[in-house]
Structure 1
Amino acid sequence: MRMKSKSITGKTADDIKARLLESASDGFAPTLAIVFLTPKEQVDGVRAVLSENDIQIFGATVTDEFTEDGVESEAIAVLLLDMHSDYFKIYCLDINENNAEETARQIATDAVDTFSNPAFIVSGSHVTSPGHAILAGLVDVVGPDTTIIGGLASNDVLDEGGIIFTNTHSSTTSMICLVIDQTKVALSGVAVSGWKPMGTLKTITKSEGNRVYTIDNEPALDLLVKYTGIEVDLNDKSDIFTQIGSTIPLQVQKEHGSPVMNPPMMFNAHDRSIVFGMIIEQGSQVRFSLPPDFEVIDNVIESGKKIRDDVPDADAMIIFSCIGRLNAFGPMMKTENNGLQELWNVPMAGFFSFGEFGKTPGGKPEFHGTTCSWVVLKEK
């Protein structure tokens, strides 16, 4: 029997309770809820409503959430699925910056003991859940061919995170992982940016973690400003994300697959270094990006058309789209999100994230910025 799904929205936990009751009028009995919400004060109420109905929760607080009905602000978006409870397992563990990789490794180890072919849908509370470490821990156990997709919880304040929650756990210092048995439910998707490259290849000549000091032996900030033609307010270290990062990411070249987008987040006016959203290893080859145009959106939708040729049917869709894409395209993001959803015409939920997990076309799972990472689910 085919898995069913429905998306519901509301402003309060009472709204969700009413919509949930309406959704059950035809006998629909969901077992799993993907929950993205903005009003943090509603977390406990939503958890109570879903728990009362024996629905397991994969939840995160975000800046903006959406369904097939469009982007919502200060709202609650819930994707309900009646997936058999034996086909999935939800993990939510507290972590800190020093043990994120080990925590992810612990989850992956249990997952492969539970399912022969697990897929991972991942989120984290951003500040204390470094995406690169989470990804490294998962890949270390399951390998680079496993489906890993997701996005970090977002917040109105750039360097603050959100709340990750399940039925029994709620935390600002944790990661959450929905593991699905792919022998029972197939997951298909990809992470696509769509940004066009600009200029020649350049080399990261000095970096430490995600801080880049020089590119082609020039101060990183000076070179970025020169190539983009955009000045930043030297008294506001995060102005670089507003002016450049959300619209013109750096493209880090990979041995296989498409480049990984890495937006500049903050800078140091004294040493002219830039803090990027993800780690950039010294010696990496990079290119700058052209300012975005509507072809960026077209490229994302085209990625869905290519997969639909092999996966013509689906039961549900989840989209993790970077907050930078919302900054760059505003209301046009509905065109991108709904363009993907309409390829399968299934219930969908998603949110604008602070970093995305997903496999690039022809590549392996990566941690991205300014990227749309999406997945469709279909019970076998």
Structure 2
Amino acid sequence: MGCSVLENELSKFFSGGQPPDATAKWLRRTYFAELLDIFNTSESRRRLGIYGGEKIPENERNLTDVRNRVSLIIEYETARLSNDILETFNGSSFFWSYVVANRFPDLEVRKADGTRSLRVEIKCLQSIAEEKSANFDTLIKDLNPNTDFVVVFLWEWEYPLGRTEIWDRAPKILRHYVFNAYSLASLRDCYWLNKPHSNLGDGFQGFDLRYAVNSNNGLYSQEEGNYGKLTRIWSEDFPHRPATTPAVTDTESEYLKFKREVIEIGFWSLCNQLLPIISGDKQTSPLEADGVKVGEKASRYAFFLKSLIDVDEANQICIESGCDFMVIMTDKYLSTGYEVRSDGATRTFHQLKPKAISSNLFDLS
């Protein structure tokens, strides 16, 4: 894209005056695609790398702290790189600013005189995280339907091949998703209000002026359970729907794509990380059913995602591919191991976390 065209589009969409679905599509297809091309270069990623064999804590609590830290740095880099892009255009009339208050949004696009145009909330998810639990719980009354957006970055540690980089590993953004915040909140609230839990008693599920409110046998409290969890906001073919608008239609389509891809991409990341360790073979290859990739193999071992294939089909693919052992993972990556057999797969371990998997767990007798 030519610089003059991009400059014209920046002015057009950063002004905040375009239809929200058009702005969401432009941010998704053009602006953040351009920004992430820059983010994923060596020049940018060296600022986020791990050097000299430094270790990251592996216990759950500290691992969460590391993920939160990476997420915060990605948020800061988004603003910094965005301002670099704007500075390439002489006389640019916009800049990105941080929001100091700990509330929606994280970043704002402002005109040169300080007038706010767009508001952007950044959410970051590590692809292999078992519970992708980032929340979007801002009440719909606090959202502008035309200018507010939620951007989700799916990232993973990437280890350089052939030692071409100076770091041991550094985050790489694998996918990005852009939602109109008001439409996403409409889907969220419609889904949540029409799926109350079973212990309401004689109370109600709803909202006060500050946050979502739940009832536990008639006793009211702030809802702190599943409300706003990004992967539980909406479900395809849910019978109750908010009013259909172009922005809601675009948001629903992007959300269903997001919900499917974050699980599958995380699974492929785990395949790339774990299969070489378990098998002792650095070379992995895809496994397909009816021309669709459903798993990955290395040497005698295969990994499959349960939502893509059942155990019997996976067992048959392994027989045809020369694999002796397989792992089937749930959408939360809980893993069950099997010995491949002509008369049906035999389970060797059940519902383990990926980090607990080793070749020793398979029954070799």
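Read-outs: derived from the displayed coordinates by stated rules, not from any lab. Owing to the predicted nature of the structure, the values given are computational and were not obtained by experimental measurement. Cβ atoms are built from the backbone, for glycine too; each structure is taken alone.
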Task: Answer label among 1, 2 for the case where distance in nm of label points 7 Å out along Cα→Cβ at positions 150 and 254, calculated from the coordinates, equals 1.1 - done: 2
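A value of 39, 21, 10 was derived for semi-axes √(5λ) of the Cα gyration tensor in Å, for residues 198-285 alone; which structure in 1, 2 was it taken from? Could the numbers behind the result be given before it?
Numbers: 1: 19, 14, 12; 2: 39, 21, 10.
Answer by label: 2.
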Open item on the list: Quick check for you: by mean count of other Cβ atoms within 10 Å over residues 246-253, which of 1, 2 is greatest?
Closed with: 1
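Hey, mean count of other Cβ atoms within 10 Å over residues 230-237 derived from one of 1, 2 reads 13.5; which structure? Mind dumping the intermediate values first?
Numbers: 1: 13.5; 2: 16.0.
It traces back to 1.
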TODO: Taking 21 as the value of relative contact order in percent (Cα under 8 Å, 6 or more apart) derived from one of the structures shown (1, 2), identify that structure.
DONE: 1
Open item on the list: Suppose helix-only ellipticity at 222 nm (-39500 (n - 2.57) for each DSSP H run of 4 or more, over all residues; to 500) works out to -7500; of 1, 2, which structure was it derived from?
Closed with: 1
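Where does the value 23.0, 74 come from, among 1, 2, when Rg and Dmax of the Cα atoms in Å is the thing being computed? Write out the running numbers ahead of the final one.
Details: 1: 19.9, 65; 2: 23.0, 74.
Going label by label, the one that fits is 2.
Out of 1, 2, choose the structure whose coordinates give distance in nm of label points 7 Å out along Cα→Cβ at positions 182 and 270 equal to 3.9 when calculated.
2
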